[in-house]
1. Comparing distance in nm of label points 7 Å out along Cα→Cβ at positions 79 and 95 across I, II, which structure shows the greatest value?
2. Tell me which of I, II gives 1.01 when you compute Rg/Rh (Cα atoms, Kirkwood Rh), for residues 55-158 alone.
3. Of the structures labelled I, II, one was used to calculate semi-axes √(5λ) of the Cα gyration tensor in Å, for residues 7-62 alone, giving 28, 13, 7. Name it.
4. Comparing Rg/Rh (Cα atoms, Kirkwood Rh) across I, II, which is largest?
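Coordinate-derived values only; no laboratory data. In this text, all values refer to a predicted model and were calculated from it rather than measured experimentally. Cβ atoms are built from the backbone, for glycine too; each structure is taken alone.
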Structure I
Amino acid sequence: MESSVAGILLAAGEGSRLGQAKALVKLGGQTLAERGVTLLRAGGADPVLVVTGAAPVTIPGARVVHNPRWRSGMGSSLAAGLRASSAAGAEAAVIALADQPLVGAEAVRRLIAAYRDGASVAVAAYDGKPRNPVLIARRHWAAVTGLAAGDTGARPFLRAHPELVTLVECGDTGSPDDVDTLEDLARVRAVTALRPERSS
């Protein structure tokens, strides 16, 4: 039986520059949290865990992991998600951000495929530049958590161990654009209005 790959959606932020919790922002009839769960599930991650903080989130089929330390930044949310993934028996986890709604499910599929082919750390790249989502095998989780602090997430670990990183080109599958401001949200809404919704 294939080892399970969890999906972790980091959706705890309050969206101070946006004026509302990002997880609850609506885009194309779904909240950003719902879009993120759909992304991970369609890409083959199971179970899917949503790390919450600033706003309560309930999504059918996803496990909610509340991070009481969400104000400290993304690092504590990543640690909470990895702990929950470990308790669920997952052997790897794909980590995605709720505020990157244009990432395609195919990116998740490619990261999981790279893991099945032997990569222990796989990072989605867009035109050769590493972004998100990121897959990390369980054997690295303790090291990732040990280096994650504030809003840095997995980045310190990835920079400390470049020899482990397999870049997986995903520029043809979507975009890692962030929704941090109202201007960002307007731009992303314009993009989604111009193209059909797809799970790939």
Structure II
Amino acid sequence: MSKKIRVVSFDVDGTLIDQRFNELISENDIPALVAEKRGCNFLEAKEFCIAEYDKLGDKDLRWYEIEYWLEKFDIPIPAKDIFKKREDLIVVYPDVVPVLQKLKKHGFKIIVVTCMPRIFLKEKIRTFDLHFDAVFSTITDFKKVKSPEIYIHISKLLQTSPSDILHIGDHHTLDYEFSLQAGCNSILIERAKKTKDFSISHLEEIFKFLGN
């Protein structure tokens, strides 16, 4: 790994924020609304919704947009209302703020690179957003999901080289492989259970790669 890392980049869901919030919306709240709309039971609606999510896949930017799914399922409810119902369940992992503080103390620039639409991103990171020097929502800012080209573009916006960036995220392709292909340094985080030798389970582990 590069010895001249200047920028530490983080994904959000599954990296800084517990995934449970997203799961409750996609696997509970939206299926419940679909069940009411279609006049079927909840389990049938949930199975239907998950099948539709899987058809599109998380490499399609629409997969991340609640508005797209509400329109597709013909549910006339603002996405903000669904988000508001669950916002108290946003859980920041306990290692996040101490690690961000330590990175700042050592002089690293800290950024966020996420596919999450900015409409929800602001609320999710509001308790610790002052630690970030820049926040990028690839869906909102570039109308694309993460890709090698996106990481290269962000490095240009930061006026630095991809090799100066260390990106940490939980998606093997979008976070780990694509950032590596762009020339960045990369770490996969697997918080629940490590399955890869090159992954970490706790953010504090990044410092052994940074030499701090």
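1. Working: I: 1.2; II: 3.0.
When distance in nm of label points 7 Å out along Cα→Cβ at positions 79 and 95 is computed for each of I, II, structure II gives the biggest number.
2. Details: I: 0.94; II: 1.01.
That value comes from structure II.
3. Working: I: 19, 12, 9; II: 28, 13, 7.
So the calculation was done on II.
4. II
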